[in-house]
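Asker: Quick heads-up: structures coming right below.
Rule-based calculations on the coordinates, nothing more; no lab input. These numbers were taken from a predicted model, which means no experiment stands behind them. Cβ atoms are built from the backbone, for glycine too; each structure is taken alone.
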Structure 1
Amino acid sequence: MRAAETLQRDIVEVPVSAIAAEAQMSRSTLLRRLGGTRSVLDAAVRAAGIDPGGRPPVRTRALTAAAELISENGLAATTLDSIAERADCSVFSLHAVYGGRDELLRAVFDHYSPIRDIEDYLATVPDDLRTTVHGIYRTIANALSREPRVAPAMLAEVYSRPESATVQSLTRYTAPRMLGTLGAWFEAEVRAGRIKDQPLLVLIQQLLGPMLIHMLMRPAFPDALDFMLPDVDSICEHLTANFLAAVGT
């Protein structure tokens, strides 16, 4: 462990010669004591409750495990115990890395929600309102379609249990970020005379609401309706035209 800390590597990546030097013995002596293979040493490290490495760190494994569990079972059923079991780590490790469940869920939302995608898209937005709006819809559709389906599961939790502590915590974290991202873009468009000057929340709801509802319900459509479901690009075109008709100047 001291050799790994000195070299700033995972334990499994530390060469036997460095371990022998730290133990103040020759490499041959160390290998003789280990029975000719360092696998005995790695097993002893694991038995002491230490992850010798060689696989994704706990932070990455926990993020992936939490996203999969939220997609499979919903937000409320995703506990730290279930995340730790899926990530093959301890609950203590999750607290050490993230600080708690709320912080871990925020990290999951940051990674899998459409917010970061919208931020990245608007950072290079073209100077054409129709193209920009269509791109936002396409970005949201892509984010809500990908696996694991974290964003739809979290939105379902918001609608079904809006007053829960978890939802309130996520809302306090995400709402200012969404308002800031879209608010700056809307403000610029209003100043340029391309969008009507309406309350920011109304503009955001008119922009996001139709696509969110469509993408949340889309997976159920094929079994519930008898007609061919339009492709997502067509939906983006129609919603773009509707939004511009409603708020465009």
Structure 2
Amino acid sequence: MTSTLSPTGMKKLRDFKLSGMARTVPIRLEEAQSTPLSHQEFLELLLEDEASQRAENRRKNLYGSAHLPFEKGMEDFDFTFQPSVKKTEMLELATGNFISKRENVVFVGQPGTGKTHLSVALALSALGHGMSVLFTSVWDMITALEQSRADMSYHKKVSCYVKPDLLVLDELGYKSMAESTVEDFFEIVSKRYEKGSIIMTSNRPFGEWDKIFIDKTLTGAILDRLVHHCHIITIKGESYRVQQRLKTP
């Protein structure tokens, strides 16, 4: 018969949020009966079970809160199709060192050239290193910030975009921003400056960003903070999606 703690003992483990111990204590008790374990060995096994459970819970929470649109790693990217992207540079970024240094990454290229794929791949690498990540399109973030003003949760929403180790902002450049929208965007970039990393994708070169932000002063301020410590990767290849469609009979 499997040994276990009393219902009161099990409840205390759960009340103390020791779910790893609560999950394995019946097995460990039975193991202690069949194998000569010292009290110290028994306790260390339970502590290891708890540590493993907490690490798994953290991993699940990190991946769940990242909101990645898909999961494709660096190994899934076709570097032969996009020779302008240096594999060695991408692998170095995948170490996560740029996040530790609070540096940014900006991918510039036409739609379909792999900007989002590479951003997700770097985000997955960061998650694998135990770093917190949030992925969002630029317009989803702007919309969320605008809506938060209506329910008086603006500062709380801003903190959601400032807190993660890595913020991935996808698809900058498809629309021009209103003045208040630009100010919200600047707020996030400014608060993360030298405090947290940003990965940004854009279909427009920096010289055209004043067409996105309209206000040239704010455009300069955003660029100044974003590219100060930044890895700029310009992808000059063709659209992978278009190429695949052309190959389809």
Structure 3
Amino acid sequence: MSTPRATLVIPAYNEGENILPGLARIIAATQTDAEVLVVVDSPDDTTVGPVEEFAKSHPEVRVIVNDYGRGPAHAIRYGIDAATTPTVVVTMADGCDDPRQIDELILLVERGVVVAAASRYMAGGQQVGAPAFKSLLSRAAGRSLHTLAHAGTRDATNSFKAYDTAFVRSVGIDSRDGFEIGLELTAKARRLRLPVAEIPTIWLDRTAGQSNFKLAKWIPKYLRWYRFAFGRRLSLDQLTTLTNRKAAS
């Protein structure tokens, strides 16, 4: 394998063999040389065995065990910290994301944006099969952030994004629960007035396994970063001071 240009981070929790169809689609669709990190919370996660077997014929794929703490936020942070490339793409293990956008997202970051979003809510995008209330909240948040806060994407809550690795490491990740990291990093980019871009994607609800998304528990976490996206331009030092103060309060 040549030196990878990007790292694909896939947080997984007890997916078992359900992860394999989506993982195979990711490998088939991604033309960019990339390392693929499937991040689990424990060595006995049911995802480990199937992925290790898959990796025998796909050496770019490996399983890593997150030791930051349980849950998707810790898994995503761990995966990004383990990345060895300038660009990181976060995509889900459930097969809902369309991997055909991965190469385009990587190219956007390589062209200079710090956050490249796969958007369900722009022209050409679509969301199929999501719970109605969850979809309504996500769509309302994304469109209002785009219109009112000029966030650069209509789908700030979508986890399917590519990031400039140096940007993520400079601003840090404060999220410790759920999947709000995509919104957090979009909000931080906006407050720093750094470029965010989007391309359309079609999201299909999972057909196997069970979602681990906990809407009621995680809404307050999303609201924190939704509010944070509004406000004056900050320097990196000001952003760090402000987010540290909020985390301590």
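Asker: Given structures 1, 2, 3, which gives the highest value for distance in nm of label points 7 Å out along Cα→Cβ at positions 205 and 237?
Answerer: Largest one: structure 3.
Asker: Sticking with this one: If semi-axes √(5λ) of the Cα gyration tensor in Å, for residues 13-108 alone is calculated from each of 1, 2, 3, which structure is the one that comes out at 44, 15, 13?
Answerer: Considering all the candidates, the number was obtained from 2.
Asker: Of structures 1, 2, 3, which gives 50, 38, 35 when Cα extents along the principal axes in Å is computed from the coordinates? Could the numbers behind the result be given before it?
Answerer: Numbers: 1: 81, 41, 35; 2: 72, 50, 37; 3: 50, 38, 35.
Computing Cα extents along the principal axes in Å on every structure in 1, 2, 3 gives 50, 38, 35 only for 3.
Asker: 1, 2, 3: which one has relative contact order in percent (Cα under 8 Å, 6 or more apart), as calculated, at 16?
Answerer: Attributed to the structure labelled 1.
Asker: Turning to a different aspect of this structure: Given a value of -21500 for helix-only ellipticity at 222 nm (-39500 (n - 2.57) for each DSSP H run of 4 or more, over all residues; to 500), calculated from one of 1, 2, 3, which structure does it belong to?
Answerer: This value belongs to structure 1.
Asker: Tell me which of 1, 2, 3 gives 11.1 when you compute mean count of other Cβ atoms within 10 Å over residues 5-12.
Answerer: Answer by label: 2.
Asker: Now, a different point. Out of 1, 2, 3, choose the structure whose coordinates give distance in nm of label points 7 Å out along Cα→Cβ at positions 101 and 165 equal to 2.3 when calculated.
Answerer: Structure of origin is 3.
Asker: Given a computed value of 3.1 for distance in nm of label points 7 Å out along Cα→Cβ at positions 85 and 117, which structure among 1, 2, 3 does it belong to?
Answerer: 1
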